[in-house]
Structure I
C-alpha cells in the first residue's frame with residue numbers, strides 16, 4: 001500500500017480510525033473523510049452513535065495525529081433517499097429492512113467511490129471486518145473476515161462487483177483486541193471507545209417509535225387483527241410496525257403454547273400467528289440479486305445461505321430467476337425467513353451475492369386441526 005493514494009471512510013469509531021491510521025503508517029497517501037448524514041440541529045443521534053459531531057471530531061483528531069487531511073462530506077440527501085426512506089417505508093408495510101446493506105451499497109461504496117475518483121484516489125479504505133482477494137484468473141472476490149465473530153461480509157453483499165478491485169479492508173485479518181492494541185500503540189484516543197449499538201440512526205433501539213415519529217402519519221400504527229393460519233381471529237395487534245416475523249414476546253395473547261408471528265399482511269393490516277413449527281420454510285425468493293462473482297451460479301448450484309446477520313449459514317441450492325432474483329431451496333427448513341432482511345449466498349468463505357428477501361416459500365399444508373387456534377387458552 002506504500003505511496004498509494006487512499007480515501008479512507010472514517011465514522012469516528014475505533015475500527016475505521018485504525019484502518020486509516022495503519023495505512024498512513026504504512027506510507028499510503030491517506031485522505032480521511034466522514035459522511036455527514038444528518039442536520040445536527042434536529043438529529044436523533046446519541047453521543048455514542050457514529051456520524052455525530054463528537055464522532056467527526058474523533059476522526060479529525062486521528063487524522064491530525066497521523067498527519068493526513070480530513071474532510072466532512074455532505075451526504076444527507078443521499079442518505080435520506082437511498083437508506084432512511086426505504087427503511088421507513090419497509091417498516092410501515094410490514095417488512096423488516098436491513099439498512100446497513102443499503103448504506104454500504106449507496107453511500108460508502110457508491111457516493112464515496114465517485115468522490116474517490118474526483119480526487120484521484122486509487123482505493124477506498126473502510127474499517128469493515130472482511131477481506132478482498134484477487135483470484136488466479138484476475139477476477140476479485142469478497143471473503144469473510146478471519147475473525148468469524150466480527151465478520152461483516154453479510155453487510156457488504158450489496159456493494160457493486162466492480163468496486164472490489166478499488167476497495168481495501170485493513171482489518172480483515174484481525175480481531176477486535178488486535179485493533180484496539182494498534183489504536184493504543186499509535187496513541188489514538190479512540191482506542192477504548194465503546195462500540196456503537198443498534199442502528200446508527202436509532203441508537204436507543206426503539207425502531208417503532210422512530211418510524212412513527214419520522215413518518216408523521218398513521219401508516220403501520222393502526223390496530224388490526226391477529227389471526228391464525230385459517231384466518232380465524234385471535235386478538236388485536238397495536239400496528240404492524242411493532243412486529244416482525246419470528247417475534248414471540250409482546251403479543252399479548254394467552255395461549256397453551258408459545259405463539260409466533262408467522263406472517264404480516266400490510267394490505268389487510270393483519271398479522272398471522274402460529275406455532276414454532278409454522279415458522280419453518282423450505283426456501284425463499286429474493287429481489288434482484290447483486291452478484292459478486294463474474295458469472296452467477298447455474299440452476300441448482302449448492303450454496304450456503306445466511307438470512308440474518310447472526311444466522312448460522314444453511315446449506316441449500318440456488319435457482320436464478322428470469323426477473324433477476326433467485327429462488328433458494330434449503331436442504332433443511334429454516335425458521336423465520338423475514339421479508340426485507342438480506343439473503344447472502346456463500347461458497348465457503350466467499351460471498352457469491354446478496355439481495356433482499358421478498359418472501360418465504362410456503363411449507364406444505366398441514367391439517368387444519370393443527371393450528372394456532374387450538375393453542376389459544378379458552
Structure II
C-alpha cells in the first residue's frame with residue numbers, strides 16, 4: 001500500500017508534512033468513529049512517568065512514543081521512517097530521539113537531523129520528519145490529540161491546581177472495555193447499592209429519585225444526594241452511614257469530575273474525584289484517576305488511595321463483563337428506566353458528536 005513516502009536521490013525517504021494523523025491499519029474503530037474521536041484531547045501518561053527515556057503508549061490504535069526534552073514533552077508516532085522499527089526501543093541524547101536500529105536521529109519537531117550511514121555533510125530533506133502531535137501538560141498529566149485541530153479544550157478543573165486541596169493519584173490502569181463504558185459506569189448512580197457494598201454502597205437505599213440533568217457547552221452536569229454506607233475501614237470515621245452530596249460534571253467525551261460534599265464534616269469539606277478515560281482501542285482503555293481533597297489533612301495518603309483503589313476494583317470486573325464492550329449509542333439496543341436518566345443523557349451527547357450505531361458494534 002502506498003503510504004505517501006517517496007524515495008529521493010540521496011537514498012533517504014521524503015515524507016510530506018503531516019498536519020493530522022490518518023486512521024491506522026488495522027484499526028478497531030470504524031472510519032467515522034475514528035475521525036470523530038481523534039479530534040479530542042486525551043491523557044496518555046502521568047507527567048511524573050515521562051522522562052528522558054522513551055515511553056510507549058497506544059491511543060485509538062495508534063502506537064505513540066512519549067519523551068521529555070529540555071523544551072517539553074514530545075509525542076510522536078512510534079515508528080522510525082527508515083525501516084519501521086519502534087522508536088521506544090531507542091534513547092534520548094541531547095534532546096534528540098535516536099533509533100536503536102540504524103541510529104537515525106530526530107529533533108524535538110520530528111525532523112531527521114542525522115543518518116549515520118551517510119556522510120555528515122550530506123543534506124537531509126527537511127520533509128523527512130516524524131509525525132508528531134500537539135501536547136499539553138496539565139493536572140500532572142500529558143495530553144495529546146491526534147488531530148491538528150482539537151475540537152475541545154482541556155477540562156476546567158480548578159481544584160486540581162488549588163494549593164488548598166491535597167492531590168493524590170493512582171497508577172494508570174488498563175481495562176478490557178471501551179472508554180465510554182468505563183465513563184458511563186462512573187456516571188451511573190443506581191449501581192452503588194449493589195456493586196459497592198464493600199465500600200460506600202448502602203443496600204437499604206436502592207431507589208433513585210428523579211435527577212435533573214443540565215447540558216453544558218462541554219458536556220453535562222447533575223447533582224445526586226446519597227446516604228452512603230460507611231464501614232469501619234472508611235477514611236471518614238466509624239458512623240454507619242454518611243450523606244454524600246455528589247455533583248457530577250462531564251467534559252465530553254471521556255473526562256468526568258465528581259465533587260462530593262460531606263455536610264456532616266462541616267464547612268466546605270469536599271472530596272473530588274477525577275476520572276479520565278483514554279481509548280487504547282475500541283475495546284480497551286486506560287483510566288487516569290486522581291483525587292483532590294480539602295479536609296482531614298492528617299489522614300494518610302496510603303489510606304485514602306487504598307480506599308479509592310478498592311472502589312475501582314469493585315467496578316472493574318463488572319464493567320469488563322459488559323457486552324458489547326463498546327457502549328451502545330442507539331438507545332434501542334439496551335433497556336432503560338428512569339434511574340438511567342444521567343447515562344441516557346450521556347449516550348445522547350455522544351450521538352451528537354457524530355458517534356452512531358457503528359460505535360456499538
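Every read-out reported here was derived from the displayed coordinates using simple, explicitly stated rules and does not represent laboratory data. Note that the structure is a prediction, hence the values are computed from the model and not measured. Cβ atoms are built from the backbone, for glycine too; each structure is taken alone.
Structure values in brief
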| read-out | value |
| --- | --- |
| At a computed 3.4 (distance in nm of label points 7 Å out along Cα→Cβ at positions 140 and 300), which of I, II | I |
| Structure from which 1.4 was derived, distance in nm of label points 7 Å out along Cα→Cβ at positions 164 and 348, options I, II | I |
| At a computed 4.8 (distance in nm of label points 7 Å out along Cα→Cβ at positions 156 and 228), which of I, II | I |
| When distance in nm of label points 7 Å out along Cα→Cβ at positions 36 and 220 is computed for each of I, II, the largest belongs to | I |
